[in-house]
Structure I
Amino acid sequence: MIDTHCHLDHCDPPDAELVDRARAAGLVRLATVGTNPTSVERALEAAGAHEEVFAIVGLHPHNTEGFGPADLEEVERVAADQKVRAIGETGLDYFREYAPHADQRRAFEAQLELAARLNLPVAIHTRAAEEDTFAILRDHAAALPAVILHCFSAADRLEQAVERGYVCSFAGNVTYPKATDLQRAATEVPADLLLVETDAPFLSPQRLRGKPNEPANVVHTAHHVAGLRGLSYEELERTVEGNAARVFGW
């Protein structure tokens, strides 16, 4: 199994212990995401130290206030690292309002264009901003090798996402009893557009809810999604591993 999106720099205990526990749980790879310059450096350190770890680097919408050319140049610099497999997470977040909408949109568009230039996929964050997010993706994502809707939450836009070929990555919240819209989406999304993730240390699956999440716990989410789709865990594992290999290019 593969955890396609986590934040090792926010997790506790140290990276090495988390990677060991992930390996023991059957994970063969995991992606740690850098969301600001400090976080990016820690993601690259973890990826450099552990064969199983790869990095996704960029500026989270919360960190885009005052975004300018120098910020994009820094993302491009770190994206040259051989362990970087995607740009992100980038997108829009109108829920927390940590950065002006105009700055978020400018940073989002610039990172999409950078990813296209580098031929890298993009991990997308969208919260309370789906209309603008999908509009910007329509206008700027055509040249990308892949668009990953991280922590998929736009169940009402599943048909649109599928039509555009966006990959839908489900996190622990798909296991929550009241998340019926997400569970329906996880059932209906085509197999070739399906991934799973933890978003650790956030969104622990239902059986561990209230505790910090970690990459090893992606197996619980995967078991749940397999059950929703009427598959064995091994069948879902093969699907996720194949999709991840195609999307991240290994």
Structure II
Amino acid sequence: MAILDVEGVTRSFGGLVAVNNVSFAVDAGEILGIIGPNGAGKTTLFSLISGFLRPDSGAVRFAGASILGEPPHRLARRGLVRSFQIVQTFADMSALDAVTAAALLRRPMRAAISAAEAALERVGLSAKRELTPASLSPQDKKLLELAKCIATEPRVILLDEVMAGLTLAEAQAPLALIRDLSKSGIAFVMVEHVMPIIMKIADRIVVINFGEKLAEGSPQTVVADQRVIEAYFGEQLDA
């Protein structure tokens, strides 16, 4: 059984259909990439899955149970968490305090602090535990987002452009961490625009275009799909 099952999800805003009948499933420990041109509906899809928006129709199941109508904090308690395209930070908190706040989802204060310290160690930020987010590099801010997710003891993590703004060299540490976490059974669904990154990390890729699922398959299969090429480049290219 898939840990996350999205079936026929649709959401409109007025006359605009932002997400139209999108379906896919994710298994425990799998890394699924979501790609598509700007405005394709990827972030809206994340919001529908994570409880920030409710679909007009369709179903979302987590560990076999419907989660439609569940607010984000309850989904986080179940083990479904997300990051945001614009990094969400507590400006006046240290890195340790920010991750501790996430760990409080499941633990009392003393245990939450210990869990936060362990999460920061896992992502390589222990030496920067007392720094505020404003003092961190873009790469370290991305790692801090991952640490906050880890501290909640997730089963599925939705990552919305967590590599945005990073060079390929800077992305290597987060990518290695994601691979390691997936081996422990955590599933990842990643929205990403940098094709070399998503090609390197994803087990499967789903392509969204104009709110609809255009293609799904292995990274090699998807990037060779003429429909995907046309969606990205706007014209038919010779194979």
Structure III
Amino acid sequence: MIAEIKEVLIKVPQVTLGFWIIKILATTLGETGGDAVSMSMDLGYLIGTVIFMAFFILAVIFQIRAKKFNPYIYWVAIIASTTVGTTLADFADRSLGIGYLGGATLLALLLVSTLFIWHKSLGSISVASVHTPKAEAFYWLTIMFSQTLGTALGDWTADSAGLGYVGAAYIFSAGLVLVIAAYWYTKISRTILFWSAFVLTRPLGAVIGDFLDKPIAQGGLEFSRYTATAVLLFAIIVLVKLLPQRAASKQH
């Protein structure tokens, strides 16, 4: 009976191909949407971060208070985490002058520390363990740090490392291919592989988003940030509606 109750209370989706497709679209939306508010609206990174952080906190409260898995609430929280990740990383890297590499290093340490504390506190960091408010809080804090890290890492790879948006996209795509290969051909912990893929999809989405909306002179396509954000949001809504969205099982 206890196992059945825990399974019902798991409010994160099964990790499927559809999950990763929507995740990449959401991270791309986070980049274009975050830039639209901080740059196109000229509100700046700090104000943008305050707005999206409030949005993220509110979305997570709704997610934690939900009685069962709701795909729309879940993906709203993911989008909120990726938009605040964009503006927060840009604020740290550019406004505070930490730089892309410094920001990525700091956020990597925060991410690893959060995962370590989560594991020490609850004994597991797997998706299947997210069935209590405390586990959910760790889950969403980890996601926020991973989304913010991804933005800084994507910017560093595309700009500081000189690979450009397309080159950086190839690098992170290759990283995801390696994770997939490890999933099928090795016995590496599935939990470690999940979080590795989760982190890698963020910089991939970040450089794709930058490729879409940055000026042609900077290697982008110079699409309107508003248009790109609206198209991505529409695509996510359609996919959430059409693709199977079931709660992860305790045995996952």
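No lab work stands behind these numbers, since they all come straight from the coordinates. Small disclaimer: the values here were computed from a predicted structure and weren't measured. Cβ atoms are built from the backbone, for glycine too; each structure is taken alone.
Please state which of the structures I, II, III yields -0.48, -1.05, -1.11 when log10 I(q)/I(0) by the Debye sum over Cα atoms at q = 0.15, 0.23, 0.24 Å⁻¹, for residues 109-172 alone is computed from it.
Value -0.48, -1.05, -1.11 for log10 I(q)/I(0) by the Debye sum over Cα atoms at q = 0.15, 0.23, 0.24 Å⁻¹, for residues 109-172 alone corresponds to II out of I, II, III.
Out of I, II, III, which structure matches 20 when relative contact order in percent (Cα under 8 Å, 6 or more apart) is calculated?
Answer by label: I.
With helix-only ellipticity at 222 nm (-39500 (n - 2.57) for each DSSP H run of 4 or more, over all residues; to 500) coming out at -10000, pick the structure among I, II, III it was computed from.
Of the structures listed, the value fits II.
Which one of I, II, III has distance in nm of label points 7 Å out along Cα→Cβ at positions 53 and 181, as calculated from the coordinates, equal to 3.5? Walk me through the numbers before you get to the answer.
On the way: I: 3.5; II: 2.4; III: 4.1.
Clearly, the read-out refers to I.
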